[in-house]
Structures are given as structure tokens and as C-alpha cells.
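Every read-out reported here was derived from the displayed coordinates using simple, explicitly stated rules and does not represent laboratory data. Only a predicted model underlies this, so the values are computations on that prediction, with no experimental measurement involved. Cβ atoms are built from the backbone, for glycine too; each structure is taken alone.
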Structure 1
Amino acid sequence: MSRRVLMIAYFFPPLAGGGVHRVLSFTAHLPAAGWDCTVVCAGADDYWVRDPSLVARVPPATEVLRVPGGTPLAAWMRLRGARDDTSRARRPARGFALARRAADLALIPDPYVGWARRAARVARERIARGGVDVVLTSSPPDSAHLAGLELARTTGFPWVADFRDPWIGAHFLRPPTPWHAARQRSLERAVVTGADLVLAASRTHLEDLRPLSPRRLELLPNGYEPAASVTPLRGERFTMVFTGTLFHMRQTRVFLDALAAWLARDPAARSRVRVVLAGPYEQDQAQHARRLGLEGVVEFPGPLPHDETRALQGGADLLLLWKPDGRGYRTMVPGKLYEYLDTGRPLLAILPEGDEAARMASDAGAERVDPDDHVGVALGLERRFGAWARNGTTGGTRPAWLAGHTRAALATRLAGLLDTLVKGPGC
């Protein structure tokens, strides 16, 4: 008989964004490997990026327990009615940004900690009804792991801490005071040492965790769901595509500056270039594009349904990859990188040398340019456009190793790891 894993993950359909797809894929593929799924997640309206089309991908047998509210964002959205205004466009307004900074001072490890307490209570009630064998918490937000830590201490159930990204407050954000920094480190250590199994989505993060944990550590990459093949049509415009969140992305401006510099040198190319930056963005980024005179060239459509995003990737003449700056981000391998490579389309990676995602992209045939090399980015765009103009194509390859990184294959590996935590027959 099947066993059951109870997963605590804030982001789950109809909420959208890169963090949704990992847990969604677990629910899709774990049952075939003998594990039924219960998901404790946020309310359906508790995040401003939503994709209702993803709800159809949640298997009917998945038990979904929604825990609405409990965060400043959820309260702000209910107060302002923000979802309909922002779900397909830009980031919420400056007033929310100020409130978020205040929350960073008061709420540790993150503004979702109130939600995590509620989620732990709902999970504990579900465990008491029986039929649950393992608890898995997935971050970000990191406070989800505090719910797992509490459940492990109070119920004795095996607990898996799944890190899609490293601990945000300790590695990506600058803590506002030394006390905050020490507290973030302490909570990270408590989670890593307390879990029966810790999963990391990148090799770099896995190695960073080793000094913290005497417990078991395993690599489980983000992976991808294979998409239908899309053959780009030879059109009148050379189409460049970025998909995913654009928040805190200095490289977005670097790219826009480089694009403007190239088109200033070659104004004849302007009418033949189209750039689609698809995903949640900041108003300043769109304003910067306008200041550079890139109207009619650069589009900010906001978040798109996932199927549309994959079709956009597959039809691109050049895919674009960058991510936020900072030492902690060297460990981040965005899920979209696997999707990009699945298309077999050419890729320009604006990433620092030595970064794990940069190495993966380069090994797969992508061109890498340093984020501070504005001239190099402009020349890279010009070279790819030139190849397209001459030959109607810009090349591109799909690496052979990618077949082992489908989410179905990774869920099968996860099922095997869960099996080792449970003794005796399934219940």
C-alpha cells in the first residue's frame, strides 16, 4: 500500500512563480512511486503572482489543505484589493516595499513566520487523523522549515527539509543588525541539524551545508517538465526572451544598457529586434527601458501562464539568463535554466565566472558574459543577431545529461529517499 508524505510549502497553485513547480511536480510523480501527497499551502489569493491554469495540473488525489493569511503581504492584498491590479503586471507599489522592510526588522526568519505557525497547527491536526508517514518542508520561505522543526519535535515524525534555495536571511539579504544575522544563522543551523534528511537543489549549496550538519545531505536538482517541441519560425524580427522574476536584478539594467548601445551603433537592426522580458518586474525597469528609447523593442508582459512561457522559450532566437548579485546567489541554479536547455535554443548567460549555473550553461554550449561587462553583453547580442541575419538560425544544443533531470526522474529518486526514512510496510 502507498505511504503518504505531508508537504508544507507556501507556494502552490493557483499561486505562481518559480517556487511552485518543484512541489507541484512531486504531487504529480510521487504517487507512481508509492507515495501519496498532502500539501499544506497558502490561501488561493495570498500572493500577487498567480496562474490559475496550474490548478489543472494538481492531481485529483492530492489532498490540499489551504492556510490563508498570516503574512503582511496577504493582509496588504486584502486591504488594497491588490491581486487584480498586479497579478499580471508589475511588483506592488512603494508603500508595500516600505512595509516589507519593516517586517524584515520584526519578523524572523521572514514575513511568512506567522503563516508557518498556522501551517504547523493544520499539519499537526492532519497527522493526528492518521495515515501520514513523513513530513517534508520546502523553502523559500524559510519559515516553512520552522513548522517542520516544530512538528519533528512534537510528533517524532521523520522530517525532510527541502531547500530550493539557500536560507534567504543568512545568505541573500543583508540582515539589518548583527543580532538579526546571528539569529538567522542560528535558525538555519537548527533546521539543518534537526532534519532527518536535507535536500539541496545545487551542488554548491550542498557543499556549503556540510559543515553545518551531521545529518544526511542529498542533492536533488530543480529539474524540469519536458515541453512540446517548438520550432522557431524564420520571421522578420530576431526574438530574445527572458522568463522569470526580474526583482532585484541589476543585470536587467545591464542588458537594457547594452541593447541600447548596440542599437545606437546599428540603428538598421532596431526594426528587426524584439525582446520579451516575461515575468514579475519592477516599475523602474520598464521606465529605464523607456528612458533608453526602447519602446517598440522591449516588452514587459508580466507573468504569463506557464504553457505560454514554455512556448515563448521554445520559439526564441536567443534565450537570456541572469540572476541577482551576491555571494549567496552563486549557489542558485534557477529552474528556468533546465527549461531553457530543454528547448535546445541558443542561450546568452549574463553570469559571473565560477557560478554553478554559469558552468552548467557554458558546458551546454551557452555563451557566458560577465555581468559587469556591458561591452561584452552588447557584442554578444550583436554576434547572435548577425548569425541569425546571415543564416536564419543562431545554433543551440540540448545536452545529453538533461534526460536524467526530468521531474519524473527526480521524484522517483525522492521516493527512494523517503522509503529509507520509513520502516515497515506502508500504511
Structure 2
Amino acid sequence: MRVERAATRIVAVAGVCLAALTAAGPASARPPDVAARTPIVPAGAAAAADSAISAAQLDAKLGRVLGAGGGGTAAWVYDSKAKRPLYGLRQNRRRILASNTKLFTTAAALDRLGAGGRLETTVWTAESAVSGVLDGDLYLVGDGDPSLASASYARKHNVPLTSLASLAKHVRKAGIRRVKGKLRIDATVFDRRRGTGVGGWSTYIGPLSGLIYNSGSGGGDPAMAAGRAFERYLRKAGVRVRGVVRGKLPGALRDEDPIATERSLEIARLVDETNETSNNFFAEMLLKRLAAGESERGTTRGGAARSRRIARELGARVHQRDGSGLSRSNRAAPKDVGELLAAMLDHQAAHAFMVSLPVAGREGTVRNRMRGTAAQGECRAKTGTLSGVSALSGYCGDGDRPVVFSILMQGVELGAAHSVQDRAVALIARYG
């Protein structure tokens, strides 16, 4: 289990979707909120009860709690062991997903790329070094890895690391000390669109690229920034090169082996980062990577289409425009969110998906919620927040057959919505 995250994070990994993307305008804008905080329930309070309740009791109690959430509240609760619904409220009505969109993005990433899959940043050359001198160019080729960074950046922001410094050392170990040609940067695994197509994206995520460095935090041209950083690491490793330019790896070279490769952590680990901290940048990079293939560049539109298709294969429907949930066009019914969660319990990546959701009262975006209730330490949930929109979906219970729930609310005051959700999930944790 990962340790609790620091509360302060840069905008590239800001967890929740924010108010400036709303029709309400700047006057109602709400500042970035990585992890909402709700009061700790004191021992002896009604909400602190942990005695078991029956299905009938759960239905009645949820009806009162969620019914108070207003007409914009929709919910679905499902017993995955008995394979029967336990509660429904407007369960087939589509609601804005906010960061619950990441559930669809990460499920698709695990399905297509595999929990144990890794992204590979590579270095290639058409020449062989003679006495340490390469009479030609080096090619640095990106694979859409969102975690390519410096060790200091990864440590400061507590994110996974794929080390450019290590890749440079591999080049030196390949026997190269001097490159007469250029370091050519190939980021063509993705298209060159930097954003997601959603207005205001750059406030909340760095620019997207098939070759990125430090989450694109420097702005500008992210691929060239990665190339210049790699040139510095090469020099530190004892390899001199004559400048950095763009250049696509020749097709003939792809039949050869790269001279150096640096692999990311497993896709499961990237998914964990995406869901636990609600990392918008990782979500958008993973979405684009879904669409990348031998003859196709990764695009946001293509990744969203792939995610929708995988959701359908798993028995769920979603209208998805981006990977993170910044767009208010991302919509699904709570029953469809729940169906996705239930289907992932039978997926080969079930464990990786489930543990990527943070534990109530302990981790990530729910570390300060549901404390003192039966849900603390027993439920895992993905949050979602936009102005007037709040979502909470996940699992309650131990083992591989937990209770599945999805609560999607819109037209709400966020503090009140969190209170309703916390009370509801505390009840769900008591079922059985």
C-alpha cells in the first residue's frame, strides 16, 4: 500500500477538476482541492455505528440519506457476491463524471496495455561507434511515458520515475563517448496537439507529448525540453553530442534493436498514481497512449474512442471526451459506472484496478473523509469534482467480491455533497 500523499502538489498533478471550466464563471470559482476534508465522526455518534445491517435496512437508510441530496443525485449499489442490486436512485440517468472519468481511462489502460506492461523510452543509431566515436546521429524516441523525469522532480512530487539520467548511462555503457551528429528527438508516438480540446486545460495539466520531461512543467515544446535534458545527462555520463533537433526515427532502424532502453514502472503503478491522487496529467497521457499503434499516432479523440469501446465490452456505457474528467461532456449513469467497477472484478487486472482506488480515511483524495465511520479503512473510492458536481464511486468490503457503489451528484454545494456521500458509503460498509 502506498503512503499518504503530501497535500500540496503542482498543477500538473492536481487531483480534482476545477471550477474555471464551468458556465458559472470566475465569480463562483473554487480553488484547487486535492483532498476534501470532512469532520471526523466522534465515537458514539450515529454515523460512527459499525453494526451490520441487512439489505432491506440498507435500502431504506440509503433512500433517506441520498434522497436528501436533491434531484441531481443518482446512485447505484450492487452486491458483487450475490450478483444483485441493493439500491438504485435515478441509476440510469447520466450525470457529469468529473474525475470519475479516470475510472474508464485506467480500466482501458489496464485492459489494452496490461497491468504488467511498461512503456519504453529508447535510443537508436544507424552507425556503430568506432573507438567511442559515433559518425552519425542519435535518436531519442518517446513512448508516451508520463513518468519520464529527474529523480529530484519525482521525489519532490511523489510520482513514479522513469530516469533520463539512467538512459544516458546506458548509452555510455554501449561504448559511445562522442557523437559527431545530432541528438534527434522523436515524439511521433503521439500527435503534436498539446492540449485535450477542453478550454482551460493548461491551468490544470502540463502540455502533452509523446516525449515528455517532468510532467511538461516547463511549458513550451515538451519534446525538445526532454531532448535538452537528455543532452545534459549524456554530457554528465561522458557522452558529447552536437546539439538537439527534431527528427523521426527512420523506419528501417525499427527492425534493429535500440542501443539503450529505459522502461517505466508497470502500467499498474501508473494507474495507481492516476487514481489515488487523481493525477490529470497521467490520465491524459494514458488516454492518448491507448490509441497509439504501429501505424497510428496517439490522440485524445482516438484514446477516448478506444476507452468507450473497452467500456462497452465490459458492459458499461460512457460518453467520454478526455481522460481526466476536465470536460463537463464526460457523462455516464451511476449504473454504468457500477457495471464497469463490477466487471473489473473479473478482469485479469482486477487487483491492480481495485488497489489503485484510495482507501477511505487513509489515502489520496479520500484520506480526510469518512474518518470515524465504518467506511474508514474498509472502502476504496474515486472522487470527482467540478463546480456544482461531486462524484464518489468504488468498493466496500474485503476480498474479491466487495459491494460496488457509484454516487453521482450535480447541481450541488460540494460540502453538502461530501457529507451525503460519506454517510451513504458508511452505510454501505455496514452491509452484510
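So the values come out like this:
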item: Structure responsible for -12500, with helix-only ellipticity at 222 nm (-39500 (n - 2.57) for each DSSP H run of 4 or more, over all residues; to 500) calculated and labels 1, 2 on offer; result: 1
item: Label whose coordinates, when FRET efficiency 1/(1 + (r/R0)^6) of positions 288 and 304 (r between Cβ atoms, R0 = 25 Å, to 0.05) is calculated, return 0.70 (choices 1, 2); result: 1
item: Among 1, 2, which structure scores highest (criterion: relative contact order in percent (Cα under 8 Å, 6 or more apart)); result: 2
item: Which of 1, 2 yields 2.3 [distance in nm of label points 7 Å out along Cα→Cβ at positions 64 and 408, calculated]; result: 1
item: Structure with the greatest value (metric FRET efficiency 1/(1 + (r/R0)^6) of positions 48 and 400 (r between Cβ atoms, R0 = 35 Å, to 0.05), set 1, 2); result: 2
